[in-house]
Structure formats: C-alpha cells, structure tokens
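Structures incoming, each one as structure tokens.
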Structure P
Amino acid sequence: MKYNTIGVIALCLIVSCFQINSQNKNDSENEKWIQLFNGKNLDGWNVKITGHKLNDNYKNTFRVNDGVLQVNYDQYDGVFNNSFGHIFYKNEYSNYKMRLEYRFTGEQLKDMASWAARNSGVMIHCQAPETMNINQKFPVSIEVQLLGGLGEGERPTANVCTPGTHIYLKDDLEKKHCISSSSKTFHGDQWVQLEILVKNDEIISHKINGETVMTYFKPQIGGKVDFDIEAWKKKEGQPLKKGYISLQSESHPVEFKNIELLEIK
C-alpha cells in the first residue's frame, strides 16, 4: 500500500497539535490557585503603616467591604500626614503567578503630592514586615506600580519601581527608580486585571488584562533606602530570590479583589 507523504506529515502535525492542546488544557485544569484574600476579613494579612507598630491598622486604613479589600481614608480628617501603608500577606514566595483586580475610587487626600494621585502598588520580594523600622515609608522590594488615568493624557500602569533595589532590563543594570510599562491608560473607576509572573531572581513580568506590558530580570538589593542605610549598603548586589507580597496605601483610595496566587515548582 502506498502512502501520501504529505498527507502523513499533515496527519502527524494535527495529532501533535491535538496532544499539545490537550496537555495545555489539562495543565490549566490542574492549576491550584489559592485565594490570598477571603473576601470577609483581613485574616492572613499584616499591616505596617509609617509611624505605627506592626498591625496597628491606623484609622482603619485597610478594611473589607462587600467582598473587596479597601484602602480607605474616611477617618483621616482629610490629612494623610505621610502615613504610607502596606498590608503584607503572611507567607513568603519565590516562584509564582499572582493575579488580582484593582480600581481607584474617590479623591486623593489634599496634603499629599500630585504624583500620588491615583497611585498604588503591589510590592513583591518584600523584606519581612517585622524588620521594618517604625518610621520606614516603604519596604525594600520590587514595586509593581499601579496608576490610574487623570482624565487626559497617557499614564501607563503596571510600571516597575525599585525601593532599595535594582533590576536588569535586557543586559543592562537599571538604576532609575521607576520605569514605565507599555500598557494603555485606564481612566475612571473601572476594574483592571493585573497578573504578575515571578521566577525567583531570574525574571519578572507584568500583564494587564491579559497582555504582557513589562518584563525585567535579576532583581537585587541596591539603591536608596530610608533606614539602616549602612546595613543595606553591605547587601548591595545580593539577588532577591524570594520575599513577601504587600499592597500599598499612598493617599488615594483604592480597592482590590480576587487576589489569587499559583505557586510554580
């Protein structure tokens, strides 16, 4: 019996594609995403606000309402007073995907600089919250900066900022504090989906609504810090292989929901 060679090759390709698609489907179905936020309370999270001890949730800044984790300033009497805050999940992670939805609401507190309007962040590879100085503003970490549009002009989100850290862009060590992503601008109070891929100290990438907008490499300690300067200076260049995850409070109300994590082995 004679076989059509082209037909056999085509059939093999079809079978191969079917097997790959089936495997991808099975992998997707077997992914075990865990809920970091239960939608009911702040169990599993630790609060650190500048000028206050660990887990002093100053003026009820972080709270849960209708299944949403809120950063809320309605008890601040209109004054932020440099009360930078972070809420840390209880566990450290190294290799993972994390996803959540966020949106900016309301108005920024008036005594804070304009750069912080519609500005928040997800901090990854954070130092442990208990190691932060009581007056420290930001944990040493990599910040996935979240920005909302201001009604006109371009203002991309899922940028990267580096409090006490450095990163590589391609082959170059980058010491600039904040670098913009390629995302579009999101005005108003719409929900935006963020996904972060973290692979140890190798690669980190950001997605917005399913589209990759930022990729960088080799996160490491380095650059300006606002406490224990000499101690951190001695660690400069040390790879950041793991750390805590925190959500930020920077003077503009913001909400988070569907906060999930998938560990990658």
Structure Q
Amino acid sequence: MKDLGYNVADFASAAVSAYSAGHLASPVAVADSAADVASNLDGLESLAAASKLSSITLTDGGTPTISVTATQLAQDAPALNAIAGSYTLNVPGVSSGAAAFVVQQDASGRGANGILLDYPGTAPSGGNSVIGFQNASFASGDNAVVLNGPRSEYAVQVNPSGTLTLVDTTNNDASATISGATYLLFNGAGSQSGGVYSNMYFIETPTDVQLAELYQAAFHRQPDLVGLDYWTSQLASGNSLRCRASPRAF
C-alpha cells in the first residue's frame, strides 16, 4: 500500500484501511467512483470526524448518483459534504431537496448546543427532522419541510394550533397535513446566503416570534437555522432573552 501520510488521491477503501491501521498522518483526498464511495461511506465518515478527509472527487463521467440509506444520510453528512462537484443523492423515500438539506445543515453545524442532527422521517422527542411532501406529526424539535417546487406550486394554510396544510396545485391538488413543523422551505432549499434561505418561512411559536424579532432588530434579517437552533436550546435550558440598555439604536 502506498504511503497515505500526505494529501494524495487514493481509492476510498484504501483510505479507510489506512485510517483504521493508524497510517494517516494528515488529511487525504479521495478519488473514486460513486459506487465505491457509497460502499465505503461509513468509513469515510470516520475520517471526516477525525479531520482526516480533505475532499472526495468522483471519477465517474457526467453527474453520478450516490445511493445511501436514510440512516447513512443522517450519520454521514460531513463525508457527503466533502464531495466536490455535482452529483445526485438518492435516498429511498426521501425527496432530493430534503436529502440535500440534511447534508447542508448537518455539515454547517446543526447538532451543537443540545440540538440533534436532522434526518428524514419522524424524529424521537427532542430531535430535529426533515421531511418532504408527506403527512407527518412531530412532538418536539425544530422540524423542516423541504419542498422541491417553487412557492407558486403550493397552497399553504396554517391553522391557529400551528397545523400546516399543503396542497400541490400542479399534482391534482395532492395534499399533506403536518403538525409540529417550524420551517417551510421551497425550491429544494437550494438557495441560501449565510444560512438564510431565500424561500424560508417560519411556522412560529411564541418563542420563535421573539427570536425572529430579535434577529430582525439586530441584523435586519431572518434567523439562520443554526442560530435559531442555538437560541432555542438556550431558552429550553432556562436562559432568557435579555438585552442591556444601550444608547445605540439599531
């Protein structure tokens, strides 16, 4: 086996084997096919968690497809985020927008400050979830609904209890009812700046309203999702939103 102590390209399986044997002195750049990367994804995640993975380049032509399970999507987001270039992420039962959102958010730091990582489907109490267009009910957490289409394709209604009703007007008025959601994102959550998505809507609780007003007053924008999770966790821990008097006006 060649020396992987330097930042050189190698096959995914060789990089994982070298790391397992304690032979990776510095981060490695992996170059391999989409199929081989998918087969070694859990091992590559171990490299990513140990800061031993600098990048992954897919050697397939065109736009390759990487197929993973929902569990891998939740656990291996940093490794997936290390993939350079365009590829299609295929997760059975999960929309492409929801899958991409999980990778983006987990890699950007959600999971810190007592907030669990996002994953598709119904989360246990206390965790975040990410879903696409489907019926769902969440007991707690900051949950996101990611829709692949633009805002114009959906009729949206929120009742006083916070239950969200969505109607896909381009698909024979198919509908979904979702309770316990916090974020509603259109266009596959594909356009963001500084963690703020251009088509992001809040389904606000009284606490979320306070946080949104705080961000608007201080930064003149919506909260980014990592920041909102941080302050939500601070409030859940018993801290309060307090501001010291200042002569400076925002």
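Derivation of every value follows stated rules applied to the coordinates shown; laboratory data play no part. These numbers come from a predicted model, not from an experiment. Cβ atoms are built from the backbone, for glycine too; each structure is taken alone.
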Can you tell which of P, Q yields 1, 6, 12, 16, 18, 16, 12, 6, 4, 3, 2, 2, 1, 1, 1, 0, 0, 0 when P(r) over Cα pairs in 5 Å bins from 0, in percent is derived from it? P
Relative contact order in percent (Cα under 8 Å, 6 or more apart) - highest-scoring structure of P, Q: P
Match the computed value 2.2 of distance in nm of label points 7 Å out along Cα→Cβ at positions 97 and 217 to one of the structures P, Q, and report its label. P
helix-only ellipticity at 222 nm (-39500 (n - 2.57) for each DSSP H run of 4 or more, over all residues; to 500) was computed and gave -4000; which structure, P, Q, did it come from? P
Have a look at P, Q and say which one yields 9.0, 25 for Rg and Dmax of the Cα atoms in Å, for residues 65-104 alone, as calculated. Q
FRET efficiency 1/(1 + (r/R0)^6) of positions 73 and 201 (r between Cβ atoms, R0 = 25 Å, to 0.05) - highest-scoring structure of P, Q: Q
